Structure P
């Protein structure tokens, strides 16, 4: 199921960030950014999928919402 959220944190040096969606903070790795750039700006609105990984939700297939 696709969800929407805002990139709240992103550290380019380690490639990890968080998306806030529905009051929850969901981590993601830069390899999950679908445009292939491996970087994203804080405050960017995104769509993503979520799955349990290592016992906690993690975002994947992160796509910037244009417009």
Structure Q
């Protein structure tokens, strides 16, 4: 699938505030994560994928990647 974090959030009709509250961070902190997904920890990535009911690979790995989390 290869969605960005923002695209995944919008597909599930979640706000940045929803995501920040779920992660236990400030909205500004979540915005930074959305703008630079490289800052997302593995733990946060798992929480995000679970919350959005998506596969972690579909959000955090590029389409052409051969890796799997």
Structure R
């Protein structure tokens, strides 16, 4: 049984262990929004193994049509 509330939420919504939940916004009458981030350092180039640089962050909206 998982005792950590953050990890419990990650399990319930189906996030992998490489994603962390930063917060949940719950506004009455609107869908709940879960904000998370990918753990680990930046990826490396497959050719030369140099770390890549982030130019922008993309917001991804995931939706569960069963709700």
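Structure values in brief
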read-out: Source structure (of P, Q, R) for Cα extents along the principal axes in Å, computed value 27, 27, 18; value: P
read-out: Structure from which 33 was derived, relative contact order in percent (Cα under 8 Å, 6 or more apart), options P, Q, R; value: P
read-out: Test item: helix-only ellipticity at 222 nm (-39500 (n - 2.57) for each DSSP H run of 4 or more, over all residues; to 500) calculated as 0, pick one of P, Q, R; value: P
read-out: Ranking P, Q, R by Kirkwood radius over Cα pairs in Å, for residues 14-53 alone, the structure that comes out highest; value: R
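Every number in this text was worked out from the coordinates using simple rules, so none of it is lab data. All figures in this text were calculated on a predicted structure; none of them were measured in a lab.
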